[in-house]
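The next part holds the structures, each set out as structure tokens.
What follows is calculated from the coordinates using simple rules that are stated; it is not laboratory data. These numbers come from a predicted model, not from an experiment. Cβ atoms are built from the backbone, for glycine too; each structure is taken alone.
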Structure I
Amino acid sequence: MLEKEIAMSLRRTNKYLGNILKEQIEESNLSIRLFNMLVLIRKDPTISQKEMATNLKLSQGAISGSIKRLLSKGYLIVEPLDSDNRYKRLVLSDKAIAIVDKNKKLLDEKFIQICAGFTDTERELLNDLLARMGDNLKRMHMVDKE
């Protein structure tokens, strides 16, 4: 059954991508979760813990614990808000910025390598097909929850 072969290929692809990401990130002594949190903060310095939890599909407690780990490792700094000293914001340390920027660049290069040999049309078609599969899976998941 071709659908089963497609699903198995996607599973293998996901496993390979996960391994590539894990190997790249582990060089920085960070888990994928911690790295992804740093990426989110780098992308949006005003992101709240609640938004992070939603984005990463984690509980706010997990986010809070992860923030404590990032603070203890020196990847995050707590600074008061300029507008109101009662409130604090998380800022990436120089060490964190260097790790995020370096790994993001290396990962972007890996993503380009994944599509080596594909034409622009093939990449666009594959992207569209995978997006439709994602929508189908999302609908299936929502039906299963009902």
Structure II
Amino acid sequence: MADIKKQELKYLLLATLVAPLAIYPATLLGEFVVFVFSPVGAAEMFQRLKESMLITTAALVYAYALTIFYGLPVFLLLRKLQRLKLRFILAAGVVAAVAVSLITEDSVVPILLFAYFGLVVSFTGWFVAIHMQQSRLASERAG
């Protein structure tokens, strides 16, 4: 990480801290879709939402571990290879999530769910580490 500038390092660390937290709004969106397309009552939906948030909180430990020990090295490798594109970051996020799912689960639904969360976390990491930094640099040059 010696060749990373101080400003880049700031955004990379911020992305590492923020990206795993994206599983909370992703869970809320998923539960909203289930609520809209299934005939469950509000009370049952609220109970389901509470349970989902508890599971999401437990999953946050795995999300941070994967982000730090897998996502960060992959990000740095892609940067070094000059392949730091959104499609490669999303693919890496899905690969990690599917690998964890295959190790821990044995049906298709959890694999798709893990892949969804892998996409969300990797997109958020890209957005914070790359897009926000480039937007800030562009606005500083313009103004």
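If distance in nm of label points 7 Å out along Cα→Cβ at positions 29 and 53 is calculated from each of I, II, which structure is the one that comes out at 2.9?
It must be structure I, since only it matches.
So distance in nm of label points 7 Å out along Cα→Cβ at positions 5 and 69, computed for just one structure, reads 4.0; which one of I, II is that?
Only structure I yields this read-out.
Computing FRET efficiency 1/(1 + (r/R0)^6) of positions 37 and 85 (r between Cβ atoms, R0 = 41 Å, to 0.05) gives 0.95 for which of I, II?
Source structure: I.
Out of I, II, which structure matches 14.3 when Kirkwood radius over Cα pairs in Å, for residues 21-92 alone is calculated?
Matching structure: II.
Could you figure out which one of I, II the value 32, 18, 12 for semi-axes √(5λ) of the Cα gyration tensor in Å was computed from?
Going label by label, the one that fits is II.
Between I, II, which one scores greatest on distance in nm of label points 7 Å out along Cα→Cβ at positions 77 and 101?
II
Given that relative contact order in percent (Cα under 8 Å, 6 or more apart), derived from a single structure, equals 39, which label among I, II identifies that structure?
Here the read-out was taken from II.
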